[in-house]
Structures are given as structure tokens and as C-alpha cells.
Structure I
Amino acid sequence: MIIALLSRLLATNRAAAAAEMALIMPFLIILMFGSFELGNYFLSEHVVAKAVRDGARYAARRAFTDFSCPNSVASDVVDKTRNITRTGQIANGGTARLTNWTVATTVTVTLNCTAISGGNYSGIYKGMSNVPRIKVSAVVPYRSLFNNLGFTSSTLNLVSESEATVQGI
């Protein structure tokens, strides 16, 4: 009787699917949550890149008098460009584009002046010896989706920069 029961138990495969699922489930969960985290990283990277482009575009449309070559930018331009980059609005305060982007000084605004060779330009650069180019860059700490569960990364940063020629509009 016991031998018949054991041979029948060994011949059955009704629990095989459950056993296989129990073995595969941890890998599926890791793959699923890893995909979520990777998607969040790329979204955050895109938000920072777009914010930096917006900041450079804003600064490039300021008047030529706000910039003086070789490397001086009016403090008003720097402050407003930082605000535009971090929050999307000129005024102080506002909601940051990313929840962990709390410090405006993570955005740097620098000026490069390129000497015009030949210097025979018309239009907005007529009579200028240097063309001012504004560069906006940001280094923002990345915040994991699973930060509250203890998966923190203090060393991972989102880095982006954008450069535009000042148009003086």
C-alpha cells in the first residue's frame, strides 16, 4: 500500500508548475522593479536635460548689456536662470521639477566669449569683437523610486549641460 502511494506521488506532476513559479518569481520581481527603476532614471535624466536647455534658452535671450566679456554675467541673470532651470519659473520659490532638486546652486551659469575671426558680421553681432555664449549646467542627485524602502544611492547624479549663443533679444 505504501509503495503504491509513493509510486503514484512520484508519477504526478500537478505541483510542478507551482514549484517552477516559486523558483522563477524572485527573478521576475527583480526584473520588473529594475525596469521601473531604470525607467524612472531615464525620465529624471530627461527632465534635467530639458530644464538645462530651458535655462540656456532663457539666458541667451537676455540683453547684451547683461553680459560682459570675457566672463561676467549679471547676478540677476544667474538667479533667474537658476530659477527657470530648477522650477520652470522666474520668481523665487516654486515647485522643483524633481522632488530632490532642492538647491538652486546645483545649477551653474557661465559665459564664454568667442573672438570673431574676420569680424565682418551684420545683424545683431555687427561691431562686436566677441560673441558671448552662455552655458548652463546642473548636477542633481538622483532619487530612487524605492528610496523609502532603503534603496538609496548617494553617489548617483544626473548631469546635464547646454550652451547657447546670446542673442540679445
Structure II
Amino acid sequence: MNPFTPPRAHVADLQSPEGVAELNLFSHQGRIGRLRYLAYVTGASLLFQALVMGAAVAFGSPGFAMVVYFLALAVFLWFSVIVGIKRCHDLNISGWWSATMIVPVIGLIWTFAPGSKTANRFGPPPPPNSLGVKVLGCFLPVVFILGIVAAIALPAYKTYTDRARAAQAAGQR
């Protein structure tokens, strides 16, 4: 034993916890990754839309449909704030920063910015994504890209068919 070596001690609060965190869907504690964030927000918005449309179709009364709409909107906004706080925790910033997610550019940055790979001050990393999370997380970007392609391709196709019909009609004369 060398008398000139620095002392060593096991300090439990400085050691990073092993494993991954447990997911608690309705708590602001913990962290979620970017794909899980996108999947949860997409799933919540689809559920919100289905609930509101179902209430509007099932109950002919507009007053009852409005009550269902505002109750569903309150739950959706509460869940979005909870998920936003967890996403901030994954980026190792305070949950209060989730208030700035209403700015579109900041919301996009937080959606695509990678979180901490190891434990940070808000806890251990989130668990790996399941197949359902991956499918739901990729659903919105795929629909978005297909919508843009359709918005460009359909008018171009209409113009093409109109010109083809006009050329065909001119050739028959």
C-alpha cells in the first residue's frame, strides 16, 4: 500500500443510477425521449379528435358536444404540459421551459434535439421505445410528408391531364 496515493471513498449520491427509469404517464417526474414525446403527443391528439368527433356524432345536442369538447381539451392540454415537462427534463433543463413550446420553432427544436444519454439531475434515462411507440411516433411525420407530396402532385397531375385532353381534342379535329 502506497502512503502517497489519494484517498478513495464510495460516495453513493455521486454514482449514476444503473438501468432506466420507470415510466409514469400521468406524473411530471421523470424523462421521455424525443420519439416517445412525439408518439405521446400524436396519440393524445388523435384520441382527442376521435373523442370530440364521436361526441358530436353520437349526441345531436351541440351544447353537450361543447361540454365534451372543453373537458377533452382540458385533459389534452394537461397531458401535453406533463409530456412537455418530461421532455424538458430529458434535455436537462427545467420543466418551466415547456411554456416556450408554444413558439413553433422552439417546439420543433425540442422535438428533434437529442436528450441526455446518461442520467442527469432529473433521473436515469427513459426506457427503450417499444414497437408501438416507434409506429405512432413515425405516423405524424409520414402523414405530413404524404400531405405535402399530395398538395404538390395533385394539382400538377390535374394540369397534365387537362393539357393531354386539350392536345387529344386538337388532334382529333
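Every number here is computed from the coordinates shown, using simple stated rules; none is lab data. For clarity, every value in this text was computed on a predicted model and none was experimentally measured. Cβ atoms are built from the backbone, for glycine too; each structure is taken alone.
Quick check for you: by mean count of other Cβ atoms within 10 Å over residues 38-45, which of I, II is greatest? Present the calculation step by step, with values, prior to reporting the outcome.
Working: I: 13.9; II: 19.2.
Checked I, II; max of mean count of other Cβ atoms within 10 Å over residues 38-45 sits with II.
A value of 1.00 was derived for FRET efficiency 1/(1 + (r/R0)^6) of positions 22 and 86 (r between Cβ atoms, R0 = 25 Å, to 0.05); which structure in I, II was it taken from? Among I, II, the structure yielding 1.00 for FRET efficiency 1/(1 + (r/R0)^6) of positions 22 and 86 (r between Cβ atoms, R0 = 25 Å, to 0.05) is II.
A value of 59, 17, 11 was derived for semi-axes √(5λ) of the Cα gyration tensor in Å; which structure in I, II was it taken from? Provide the component values of the computation, followed by the final result.
Working: I: 59, 17, 11; II: 49, 26, 13.
The read-out was computed on structure I.
Starting from the value -21500: which structure in I, II was helix-only ellipticity at 222 nm (-39500 (n - 2.57) for each DSSP H run of 4 or more, over all residues; to 500) calculated from? Traced to structure II.
Between I, II, which one scores greatest on distance in nm of label points 7 Å out along Cα→Cβ at positions 6 and 46?
Values: I: 6.1; II: 5.2.
Answer by largest value of distance in nm of label points 7 Å out along Cα→Cβ at positions 6 and 46: I.
Given that mean count of other Cβ atoms within 10 Å over residues 62-69, derived from a single structure, equals 16.0, which label among I, II identifies that structure? Before the final figure, lay out the partial values.
Numbers: I: 16.0; II: 13.5.
Derived from the structure labelled I.
Between I, II, which one scores greatest on FRET efficiency 1/(1 + (r/R0)^6) of positions 30 and 142 (r between Cβ atoms, R0 = 25 Å, to 0.05)?
Working: I: 0.80; II: 0.35.
Once FRET efficiency 1/(1 + (r/R0)^6) of positions 30 and 142 (r between Cβ atoms, R0 = 25 Å, to 0.05) is worked out for each structure, I has the highest.
Taking relative contact order in percent (Cα under 8 Å, 6 or more apart) as the criterion, which structure among I, II has the greatest value?
Numbers: I: 26; II: 33.
If we compare relative contact order in percent (Cα under 8 Å, 6 or more apart) over I, II, the biggest value is for II.
Comparing distance in nm of label points 7 Å out along Cα→Cβ at positions 54 and 70 across structures I, II, the highest value is found for I.
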